[in-house]
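Visitor: Below you'll find a set of structures to go through.
The numbers here are math on the coordinates, done by the rules we state, and not lab data. Small disclaimer: the values here were computed from a predicted structure and weren't measured. Cβ atoms are built from the backbone, for glycine too; each structure is taken alone.
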Structure I
Amino acid sequence: MKAYVIEQPGGPEVLQMRDIPSPEPGADEVQIRVRAFGLNRAEVYRRAGKFGPIAGQVVPGIEAVGEVIHDPAGVFRTGQRVATAMGGMQFSRNGSYAEQVTVLRNNVIALDGTDLPWEELAALPESYLTIWGALDKSLAIEQGQTLLVRGATSSVGLAAVAYAKASGLRVIATTRSPANRERIEQAGADEVVVDAGEVADAVREIAPDGVDAVLEVVGAATLRDSVKALRPFGTAAVIGLLGGPPVLEQFHLMQDLPAATRLSFFPSGLFGTPAMPLTDTPLPWIAREIATGRMPSLRTQTFDFDDVRRAHSLMESDRALGKLVVRI
């Protein structure tokens, strides 16, 4: 099968197309014919060597959609439409930048009942599974609450806005550029705050008593300011690394964390583990909502399989304003 491999860290030019064997699925695995996959910052970091040394050939990619080739256990039928994300892809096993991928069965989700094109489906798994984990599991959102999304122009930020709005929340979203306001409003934001470095005061002008929940997509760089917008007993969840490493220097629990608020970090590495089984994921529902137009599409551009390098360059430029996908 054809696949992109990384043999040394570097820029997009180190992504090389190769013919490599397709691993046969083991007893706990499923082999999938990849039809499309989304692009993620995690793959940029892997390519650049920021996730540790690159030993041998690394196939990048942490998500894909496609059709089942073989499931030894018969849980998934041959030809069935499925999605997959995480489960060690691009780290302990080949990733999804390939014509085929063999993944853990626990990390496979059936996509029956949707006729969305592959490129639209490819925009869903990693972004929406992360948002499901952060909003439903970590923040325990409820209809009628107010959510602040700090860093809403990223693909996962837009997914947060769309999912929260579809779940009945009031959504306040931030962007560093006024030019992005329309894109965020199209995703479902009720209010958009332009981020000049601090947003808490502006958010409290909109929600004087504070917001119920904060989704921090930028990361540690803006967290101190973001949590200032929380009401007492409100909750913040960090999911992003856009602002740099997830390290808080000299974080003072009494001065930096408002009274009676909670803080967590949600890692998508939990997907498919006993702590977060994917049996009750809302991904099929989201696909149907997008197909009917009740939720907006996150996809902004689709690339051919031989154009992955250019896609990586665009992703690193921060000009995508949504999800980039590759169709095979």
Structure II
Amino acid sequence: MLSRVAENLYWMARYLERAEDTARLVSVNSHLLLDLPHQTALGWSTLIDITGSDETFAVLHDRRNEKNVVHFLCVERENPGSILSSLAGARENLRTTRDVVSREIWEQINEMYLEVRDQAEHGLAPRRRDGFLKRLIRGCQTLTGLIEGTLSHSAARTFIEIGRHLERADMTTRILDVRSGNLLPKDPEELRPFENLQWMSVLKSLTAYQMYRQQVRLRVRGPDVLRFLLQDQHFPRAVARSLEALAWELQSLPRHDRALAAAALVRADVLEADMQALARSPDELHAFIDELQIGFNTLHEAIATAYFARLEDTPRGLVPAEEDDEEAD
């Protein structure tokens, strides 16, 4: 497989996972705020922190209110991490390499992008937001099914899976980092009102609530949520499980030693962490997740150095606002 093709497929998968997880965040936050009192400090601002786009947002908007944050995360072309930009990046990366995947995969990505682009032109009204986000999440799930059901187990599929699992692990830690900073009490004995509800929102943003209840069989508590989302060996969006799946895919590729070692090192850090200690201290949890983020960057660099023609500081395939959009063939 050409290095360019491998890189395009890797970034396509990362962009698609980013679009889906961003849609989940906005949707769950909307529902959570309906259940919280108006005076609560938890609002829309934390979503900007989760995505790490503080500087970009500050350039484009002066207030972190609901309208600005939702527009920025969903349909802002100038935000490279928005749903629209992510789908544009996925579409552009696949456009020149679509001969290596089934036609249905290309058509699904193209249709999703065109729908979000049209929604951006007409505006994203609050009354239409929930339906829009649900359709997008279902569209991403449909893509996962198409990849699973129509794509041969070849190098093309391997790079798609590697990109998806790395982005999934990254987004899970971002969600935990910012949400946990708001949820964990400075005093371990302090019982915060609505803390249970907020931890439930963390689980729901990762579609983990029902699996948590089935496997943990306890009420929703911070330490148990951290353990489930970081260390669980069976839940697909848990960090340890994502890294295990990524490592399994790497083993089928040549020159995988450095990348495999980087993945094993990060996974070991996750599995050996003391969840009780992290749950007692927001500062320790933040520092731990910072270390994981550094590990993910090292892993990405190892993958890029081994398999891609060049290593860039910024993701590939971002499409400028003036692009000429084409309909699917």
Structure III
Amino acid sequence: MTSDATTSVRLTQYGHGGGCACKIPPGELEQVVAGLPGLDAGHGLPLLVGLESGDDAAAVELRDGLAVLSTTDFFTPVVDDAYDWGRIAAANALSDIYAMGGRPVLALNLLGWPRDVLTMGLAAQVLRGGADVARLAGCHLAGGHSIDSPEPTYGLAVTGIAHPDQLMRNSTGRPGQPLSLSKPLGVGVLNNRHKRTGEVFEHAIASMTALNDTASGAAVAQGIRTATDVTGFGLLGHLHKLARASGVTAVIDAAAVPYLDGVRESAAQGYLPGGSQRNLDWVRPHLDAGGVDDLELLLLADAQTSGGLLVAGEIPGAPVVGELVPAEPGVTVRLR
């Protein structure tokens, strides 16, 4: 964390939400985009991945052996420290490229700042955090765009590259594949506790600022072609999207899912973000809970910020938490 005196400002108090928990609820978002026209402009460059399955990034085949990936992600403060928030937001945006099996090469800043309320020195710290993570990823960060806004927001627009035949998507899962999760869950709970109490959870910050490059590279090297990252819709939400897009059912061993230290205790004390309940409400009609209690379900639906990769396969360091099975009528996710 930075030692600048301006860190006494509690940035989380300037946003109505925090991190990926401030996303528009998934059910509402799907209704909004359902009426959009087809996105393939037909200009000669094949659109490999578009809006159809709600994947992590769009992909266009530029030429044989080269696909260009494009994504963007930004949100309100998830932690009070400006530098750490910048690092987390950048890692989160870069994650979409890694989730597709790509490598980020160029990013642009997206900054909204209440300049009459918060100092520009704090904004500089946010940008410095983003730049440091982009540098760690080997990704150029060149300029961007800023606006004067009522709430502070920050993120990146990211361009990446990948081999078209090595893209990982959420629509290519097949029965019999194991499901692995590269980061523990629970940052939504701990971030909500941080916002309400001011307590700092360094292990949560370490998890959110860790890049998904190693997990992505290992998956691509092993020929894995199905993955997504676990962010604002929670594990259950992203499982639902993956299983629905792939025409399968995801079976999860709830006891095998890893959590950060202190998450269960914090959840039991009531530090569950509202986004987690919205995620669960969205998935519940397609969920066979198998006797798992509501608190556990809310943890599985916990709205993550810069979470890990959910991979249909096995990679080093990522515990197997379930498997894909043939589609079961009306059920995309089943717990055991």
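Visitor: A value of -9500 was derived for helix-only ellipticity at 222 nm (-39500 (n - 2.57) for each DSSP H run of 4 or more, over all residues; to 500); which structure in I, II, III was it taken from? Mind dumping the intermediate values first?
Guide: On the way: I: -6000; II: -23000; III: -9500.
Answer for the origin of the read-out: III.
Visitor: Quick check: 25.4 is what I get for mean count of other Cβ atoms within 10 Å over residues 94-101, calculated from one of I, II, III. Which structure matches?
Guide: Going label by label, the one that fits is I.
Visitor: If you work out Rg/Rh (Cα atoms, Kirkwood Rh), for residues 46-85 alone for I, II, III, which one comes out largest? Please report the intermediate quantities before stating the final value.
Guide: Numbers: I: 1.17; II: 0.89; III: 1.23.
Of structures I, II, III, the maximum of Rg/Rh (Cα atoms, Kirkwood Rh), for residues 46-85 alone occurs in III.
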